[in-house]
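Nothing in this text is a laboratory measurement; each read-out follows from the coordinates by a stated rule. Predicted, not measured: the structure shown is a model, and the values here were computed from it.
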Structure P
Amino acid sequence: MKLIYFSDCGKRLWTAAIVSFLGPLSVVAQQPAGKLARPTPEQAAWQDMELEMFLCLDPCTWQNVEYDNHTTPLSEINPEKLDTDQWARVAVSMGARQILFVAKHTGGFCWWQTETSKYGVKETPWRGGRGDVIADLSKSCREHGLRLGIYLSSTDDFHKATAGRCKTPEAQQAYTKVYRRQLTEVLSRYGEVSEIWFDGGMILEVRDIIEKHAPHAVIFGAPPACRNQIRWVGNEEGYSAYPNWNAVRREDLLSGKAHGTTGDPNGEEWMPVEVNTVNVHPHYWFWKPDAPNRKLRSLDELLSCYYHSVGRGGVFLLNMTPDTSGLIPEADAAQAAEFGQEITRRFAKSIAETSGQGNVLELALNKPTRIDHVVTMENILEGERVREYVIEGLVSGQWKELCSGTSIGHKKIDQFSPTEVSKVRWRCLKSAAEPQIRKLAAYSVGDTAKAAPVAPQTTDAARKVWEWSLETVGEQWKTVDIDLTPFCKDACQYQIDVNCTGGNPLEIQSLQYVFDGTVLPEFVHKAAPDVARYYLTVTGLGKPLALRAVVRGPGDKKDSRGTIAIRKRPL
């Protein structure tokens, strides 16, 4: 029996004799490695972080809402105990390597000293109006070995801008100047910023500012011209779909359509996934002082998120929010530490590990040992090469399959029933080029290794949001705003189907997403040219949501009718 390989460059062909326990013949067709998408050094370093802490503080913290409604007098915003060293200690305790701080959320409140706005920390009594949270936090991050990321919303209710868009040319010109100055301030005053979040369909041109002041930062949610380097997973539940490919098609990156569901192993651009969620039930990003039902997520829930984010090659962004005192509550801090300790207990030390290249990699143990996890990492600097693999254990002289999978990328955590083995063998069944395995490690986590599985994103039934007929639509182009607020209860991707239940299909000139009165056209795209299906990305809630449809009825059949229906996009 022979195992046939084609080399990376396609110039060599060889055969290798295989002993009987290798199993069925495997043929691995490989492509020139130079065609594979590869990360920049900054992207690779970002993926190595694996875990980061989101930190949300805003006037809405005082208002029991998720979006600042500007009802709190600035004289009442005085987080007297605010201690960025405490925030950093919490981050370190949970194993995070970066804090991503919301320097300005959608209400427009600025947590640093700026002359661009009259709505910020300098207008509060905190530290006599002279406090600067970014300055404090950047110092704390340096002292605790953490990187600093900045979230700077381009939506700014104080300046009447949504995703950077204003209602008049004069207002647009003024806000563009304000926002560019704000971004320059937060990127130039406080040392290195390693990640920048814009979020929510930002349109303002800022590439020159990033290149000048933060050339090594990874970018999320910027206009296509900025060439975003990371992408949203597509939900806020803390899990990634599988397989989770790091590459995307160039057209998806440039159009702003790249999300967790658009990964393509043959894509031209490296764009890994960031997986974000909160640490509490109900699902709140900001502290809620009046939430009697506030409940911390269990350790099993957080571990499940970890397995389905980091364990699927993504970066896990876990939110920890301060209360009105400015401190992360003690119970939340304890939860973070417990989570970090359990991750360390499980994965800080392997039973054995190795690395290498090729389609077969063996890991010998000192003696037959009970294992229940294997962690595999590719050398992603050489691209994501593996397309399918199997992991086996040598049990009483026979190879037994322990687990299998498709994508690996930065890291794949495989969990299986405890099995006593003397060797572990990783075999590549399909690849795009010769596999480069950075790490193959075996672990015995123990009985507590039963991480509660994350339920897949709800594949709920489609709900009718609009009903049409030739009589109601007419034969001329007509604009209809369809209220989606009652139907979109989660920030995620939705599937919109335009159905015909009689006669001929509805003609559609365009479908656009409207958030709080502002059209965000890049948030809707057609699933395929020849189907009446669209995908909608909803990144924010708490404000009116609508679908603006420009439609007309088919004039040749008077009984034409149908519906528009929406559901969460199945993974």
Structure Q
Amino acid sequence: MYGLKHFFSFRTLSPYEKIVSFFLLIAFLISLYIYLFDLSLKYSKRLPARGGQLTELIDSPARFINPVFASSDTDLDITELVYSGLLRSDGQGGLRLELAESYQISDDAKEYTFKIRDKAVFQDGRPVTAKDVKFTIDLIQNPLLKSPRFADWLDVKVEIVDDKTIKFILPKPYSMFLENLSIGILPEHIWSHISTDEMQFSIFNENAIGAGPYKVEEIIKTDSGIPAEYILVANGKYIFGKPHIKRIKFKILKDDNEKIKYLNNDKYTSVAALPYTTLNELDTNMHTIYTLKYPRVFALFLNKDKNNLFVDFAVRDAIDNAIDKKGIVDHIFKGYADVLCGPVPRTCKYERKNPKEIMQKAGWKINKEGIWEKKGKKAEFSLAYPSEGELKDIAFKIQSDLQKSGFKVNLHSYKVDEIIKIIRDRDFDAVLFGQSLGRANDLYAFWHSSQKDDPGLNIVSYANKKVDKWSKDLRKTKNKGEREELMNKIYSEVSKEKPAIFLYSPHYVYVLPKNMKGFDYKFIAEPYERFDSVHRWFYQTQQVWNFLVK
């Protein structure tokens, strides 16, 4: 025993043997580390780590965290996080399944049948059923509730097939109907106990319960009871798994300069729809500016029924060529917009002709006032525009560009609600305004002759038999190739006739933390859709063994 004890003793080794043993031990440990590291890489994955907080800066408090009543930007933003629909936007211009696991469309495109996922549950653990879906749509269709989504569901019948299957029956084919199925679903077991008269005053419009990726944890209010912050936490019962970001806080800051200061002092902050002129003040070492395609068309709409100046195509053509659209995009939007040549946002070859030559060839002459005149008719009109945002600057630029080309433009600014009334009454010569086309670019509502009277959106009373037929067919067909062909025809015809002067399509600008990952959206139909991939957002990653990955 004595011999063995000393045989294994390090002290019995010679200095040379001690050095060799030391280096052999180091080599063994390095080899073991490399082996274990390779083994780790082979049998594990680098995955997003859970944790962290995001503070989203907003302008105003929410009134309704409820898909039936939501109307303001804050309403819609928080509602999108708390609730889930059968479908959700995919950020690339299409839709993906959410609460639904599948759907079928009948051959005549009038019946849509959806199968709800078995694992779909609300944040209180109760399952999402066909009964919940029908209950939600019934509320939207109730005229007494005055839901902003009422028009989307007019004359649509909803039938429960079984506990997890729901059918929607349309009075006529409408290929864009799928857009409506992203509406958030209310839990019937909570809301059915609340009377119609009390629904808009229910506490559940704040303490909302849905099936979305986040749930309301706390609403911090001022001494006067006005919400100042909304704190949402990740929902572990969400159909696609618990989101990586632990908490999202909505903080109300009305002043844009205050938002910039907050952003530049907090690297975990986000904000949407900042004025384009303030973006250069952002610290881009802390934040990333994302620009998303956005189906908005801003144009100068010409009402020939109010001012017969616009009956003359030469006048419309000259106005189109006199306005420096690229100047609007470059100087007012700082490049965060696209020049438009037609009724749909798309790349176009923007070339300007000489507006004075156009007018001269049509028999117009410059009078002593420096204004075009023909047979006693002066090239003069009034331009109405909303007094908010960049539209004021654009209106003044349009006035300046047109006056240089011999037109007299009288500007009149209005509040948003006033301008909407003017448009609905068709009480304007020309109006600077925007159209929201939606994901499917449904042009029927804007350019079909049947929509020329309020509440139709054909505000210039455009009438073209070919466009009527094409826009009607566009609503019927499900074939992608046919849709593209019809869209091209409508685009070409409306662009050629110029019932409106199409100006620009703004980009949607979203500012996120520099170290935020997982945001991969390129397109949104509505601002709140920027949150539709929120469950995939994360700050850091971690190495996880494969057997621990669900």
Structure R
Amino acid sequence: MNDADVYDLARRAGIAVEWTDHAQRPQRVALETIRHIMAALGLPCRTNDELAHSRRSLHAIAPRPLITATLGQPTLLPVGRSVPGLVQIVHEDGSVADLLAERTERGIALPAITAAGYHRIEFGETRARLAVAPAKCLTISDLAPGERLWGLAAQIYGLRSCEDFGIGDMAGVKALAQAAAGLRADALALSPTHALFSADPAHFGPYSPSSRLFYNPLHADPAALFSQATIAKVRTGLPQEVKPAEDAALIDWPQSSRLKMTMFRRLFDDFLTNDLSANRPTMLANDFQKFRAEHGSRLTDHAIFEALQAARLSSNSSDWYWGAWPMEWRDPHSPTVRAFAAQHGTEILFHSFLQWIAARSMAQAQQTATHAGMRVGLIADLAVGINIGGSEAWSGQGDVLTGLQIGAPPDLFNSSGQNWGLTTLSPRALLNRGFSSFIATLRACLRQAGGVRIDHVMGLMRLWVIPHGAEATEGAYLSYPLTDLLRLTALESLRHRAIVVGEDLGTVPAGFRERLAASGIYGMSVLWFERSRTGFTQARSWAAERVAMTSTHDLPTVAGWWRGHDLELRAA
């Protein structure tokens, strides 16, 4: 087999087989790395037969289930065969219109569409969704023309309050939002609220989530739904370790998690008896059932995984990763898993109950922030990837880059590169599945917030992917459909009335920041980096389309920087 053929196919699949490092030295990706990445994309190429099959698969012209377009601009339909002169569009509101299609060298062009939203188009035998997005995301100028807004950023777990079992939650978020709004702040940016692993509280890193589609219940505030009398009742008789955990200066994650889950178990038992199982369902019971119906199979799969992982760990403490489970447990739709779900219905209901409280308490925190006067309110944080051992990867195996981890190539700060131990969505799966996972992820972040910060926003354009078990230096850049993702981000920003901030720190492709600015996504200007050889840049010289800040979650705090603790840590 000719190596050049493999490299050529890799280029066509979006892999940068050559790239330039931070010292401007040209690099070429090893052939074995290429083969690993191609296999993860569903394009194996270790034999001539595999290469030929993958080439046919890559070059096949398949109708895309979702096509993106920009509001007020001609729409290009990426189809390769002739179509009738008229294309029917069924708008999201149900109205129907005929559009005159014109053939061009690049495909079929439709006239400008003037209604944003998710529409349906029909031409010949082809049916597709058409996502028509505004040219830009919602911006500060839309919310407060001519003004400059300010806000705070906080780690949720640090917003401690009474009766939080030692872990800050939405009660603390509400208190801070009210206090900040009283000082005329308009935004409160939070650490990620993504679901972690309830069966393993030692995995508490918010940027290594089990799922970005659901919440971490440890941040839920039961007072958002239940009366103080009910909460006081379920707290009665809790272990005596609760008070020391709440008084401790630092968070003991495993201990506090177990205590808080004990309280949630009691609250669930009370809810099951007095609300769900009552002769006449209560308002709370009806709201819970409505929540379950709205989130459908995704919520069910997440709850099944939570229960299943807990069951596996209870019988074998090392049985953590679903990819090492027996085959019948790896498939979320297998008869074995479905039988488990039927036998453990109450446990699965409990994990749905946790998500209900978390979602409602997040919504109440946003409502508190805006009612107090904030014009943005909460800014959620969207992690760049997911833990391969979590529920999102288990239930959506066709959506993620199985066998690959994401990170960063070597640079001035990390000479060995970075492997973040995460995976993420596959670019080919995004295109083939109508971007459904990306849209769901955006909506999960924006549903209860006034904005979102996208971690490592360069991932909308390209990601450094590393074969599992390889060094971070043994990776390659994999491209993503940037134009489509920017349009979908703008559309969801419009629908949720939410601003978008992108963490554009690190190795940034040429022209990328300009693309972000044109799309209404704010970049980040961090004080530590806004300096020359002789001093700090004057604030009036900072770019207007960026969010100014002193630091970020993974850079030195102001207090630490001022005392030189960051230099001590680097030297050590």
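Out of P, Q, R, which structure matches -0.57, -0.68, -1.09 when log10 I(q)/I(0) by the Debye sum over Cα atoms at q = 0.09, 0.11, 0.18 Å⁻¹, for residues 350-525 alone is calculated? This figure was derived from P. When Cα extents along the principal axes in Å, for residues 158-309 alone is calculated, the result is 58, 55, 36; to which of the structures P, Q, R does this value belong? This figure was derived from Q.
Quick check on the output: -11500 is helix-only ellipticity at 222 nm (-39500 (n - 2.57) for each DSSP H run of 4 or more, over all residues; to 500), derived from one of P, Q, R. Which one produced it? It traces back to R. Thinking of P, Q, R, which structure, once volume of the Cα convex hull per residue in Å³ is computed, gives back 244? Working through the options, I get structure Q.
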